[in-house]
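Alright, structures below, take your time with them.
Coordinate-derived values only; no laboratory data. Values in this document were obtained by computation on a predicted structure and should not be read as measured data. Cβ atoms are built from the backbone, for glycine too; each structure is taken alone.
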Structure P
Amino acid sequence: MIMKGVILAGGLGTRLYPLTYATNKHLLPVYDKPMIYYPIKTLVDAGIDEIIVVTGGPFAGHFIKVLKNGKELGIKHLEYAYQENEGGISDALKLAEDFSDNENICVILGDNCTDADISKTINNFESGALIHLKKVPDPQRYGVPTFDKKGNVIDIIEKPAKPASNFAVTSPYLYDKTVFDRIRTLRPSKRGELEITDLNNIYLKEGLLKWTELKGYWRDTGTFRTLFEANKYWAEKDIK
């Protein structure tokens with residue numbers, strides 16, 4: 001199946017001030033590479049070589065100097081889109097509609113670092129949506145699934161005070177070409193954003209959402225603690 005890649009790398013990275021006074025969060029180093037190299041590698045290793053990077057904020061232009069045209073990273077075609085406001089993940093995703101050209105897309109957050117091989121999942125995907133779940137020590141920071149007795153996801157709650165499980169919904173997300181029609185039906189959450197959790201719940205209520213557990217290492221790098229953990233993991237993996 002033809003699939004294109006979308007990397008969402010906007011935001012101001014306020015949790016990483018003062019580091020992000022100097023550049024976009026997704027260009028900060030994780031061991032020996034800029035953070036965004038990791039999601040790019042995840043996509044390219046899965047056979048996706050047409051990618052759009054959605055960014056924003058005052059340092060959006062820095063991506064061109066770092067990524068150039070993407071050839072050195074195995075990208076066949078690289079585009080950029082600019083998110084003018086802090087409107088949430090789904091708001092950023094809608095900027096990739098023209099790029100997707102009615103094809104399925106694989107969406108990955110620019111601060112998500114993983115060594116998981118998602119090629120099989122990509123190749124088997126046909127329609128609807130598919131999310132990756134991962135056991136994490138801090139599920140309250142993410143969208144958290146609720147399961148029925150058969151192990152089916154029946155709801156996803158964004159940043160719950162009391163998580164129903166220790167699983168978090170992580171990127172990558174896989175969506176069919178109807179995703180942009182569904183985004184247009186979303187309304188801002190209490191945070192004033194178009195939430196990716198609300199988008200996933202639409203697919204879920206329609207019986208079109210599947211899930212799989214993400215194998216291997218995964219961590220977001222949006223806080224000082226998780227950024228340190230990711231640096232430590234990749235440094236130790238390189239030594240081994």
Structure Q
Amino acid sequence: MLALAACGGSVPAELLPDLDQEPPEYVIFAALGERYVLTFDSAVSNVGAGPMLVTGRRPSSEPGMAVEQVVIRADGSEEAQPVDAVMRYEVTESHGHWHLMGFERYEIRRASDHALVGTSRKVGFCLSDRYEAAPADLPGEPEEPVWIEECGRNHPELVEMREGISVGWGDEYVPTLEGQYVDVTGLPQGRYEIVHRVNTKRILRESDYANNAASVLVELGNRTVEILRSCPDSERCAGT
């Protein structure tokens with residue numbers, strides 16, 4: 001039953017996003033100084049009824065921004081709700097802009113028992129419309145990307161920032177970005193699962209959380225890696 005608004009009418013339906021974590025397509029063995037890592041791409045699509053929108057705000061004296069999720073209703077109105085997250089201005093070798101911290105998590109797990117043996121260093125993400133997601137032409141999907149401003153690149157002085165992923169679009173990161181890896185130094189050769197998760201603590205509201213993890217099964221050799229199987233919408237890939 002719909003709740004009643006103060007004026008006596010029904011509240012317009014919320015158009016919630018649905019983040020769909022994609023499995024990595026490319027996994028590369030690489031040396032990083034004296035360490036060995038597996039680098040990979042990552043991608044998250046929004047296949048929901050509304051955009052994934054977040055707004056960060058801060059007093060100019062604070063280094064980080066407090067975050068609200070903005071939910072669009074069927075009548076076009078917005079509702080903002082605070083979430084337990086922060087935006088920070090991150091500077092790396094290739095870029096500097098405002099990151100939503102903790103949006104995704106990368107793990108490597110032993111295939112035999114799914115035990116966690118490593119996690120990624122990368123924790124911040126600039127939400128953007130970087131590719132058109134499948135299936136095409138979802139209701140409410142814009143014909144062109146909307147969020148393309150690169151999250152305040154080269155503007156650390158900003159006190160407000162909005163980032164998002166439109167319906168039918170996705171946010172993608174290539175293997176060469178800083179922090180886009182898991183450390184495998186000292187891991188025995190064998191089979192492992194690389195697991196990508198989005199919205200791990202469910203702090204962002206979605207219409208469905210069942211598709212928030214995806215994985216690949218890999219064979220780790222002597223300074224080599226091979227993808228054996230890809231498992232969309234599943235954190236387990238060994239034995240499937």
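With distance in nm of label points 7 Å out along Cα→Cβ at positions 105 and 217 computed per structure, which member of P, Q shows the largest figure? Before the final figure, lay out the partial values.
On the way: P: 2.9; Q: 2.4.
Top value of distance in nm of label points 7 Å out along Cα→Cβ at positions 105 and 217 goes to structure P.
Supply the structure label, taken from P, Q, corresponding to helix-only ellipticity at 222 nm (-39500 (n - 2.57) for each DSSP H run of 4 or more, over all residues; to 500) with the calculated value -6500. Don't jump to the answer; show the numbers that get you there.
Details: P: -6500; Q: 0.
The read-out was computed on structure P.
Using distance in nm of label points 7 Å out along Cα→Cβ at positions 137 and 169, single out the structure from P, Q with the greatest value.
Biggest value here belongs to P.
Compare distance in nm of label points 7 Å out along Cα→Cβ at positions 33 and 113 across structures P, Q and report the one with the greatest value.
Q
Of structures P, Q, which gives 17.2 when mean count of other Cβ atoms within 10 Å over residues 153-160 is computed from the coordinates?
Only one of P, Q returns 17.2 for mean count of other Cβ atoms within 10 Å over residues 153-160, namely P.
One of P, Q was used to calculate log10 I(q)/I(0) by the Debye sum over Cα atoms at q = 0.07, 0.10, 0.14 Å⁻¹, giving -0.20, -0.43, -0.90; which?
Answer for the origin of the read-out: P.
The value 0.05 for FRET efficiency 1/(1 + (r/R0)^6) of positions 73 and 225 (r between Cβ atoms, R0 = 25 Å, to 0.05) was derived from one model only; which of P, Q is it? The partial results should precede the final answer.
Working: P: 0.35; Q: 0.05.
Of the options listed, only Q reproduces it.
Looking at structures P, Q, which one was distance in nm of label points 7 Å out along Cα→Cβ at positions 57 and 121 calculated from, given that it came out as 3.5?
On the way: P: 2.5; Q: 3.5.
It traces back to Q.
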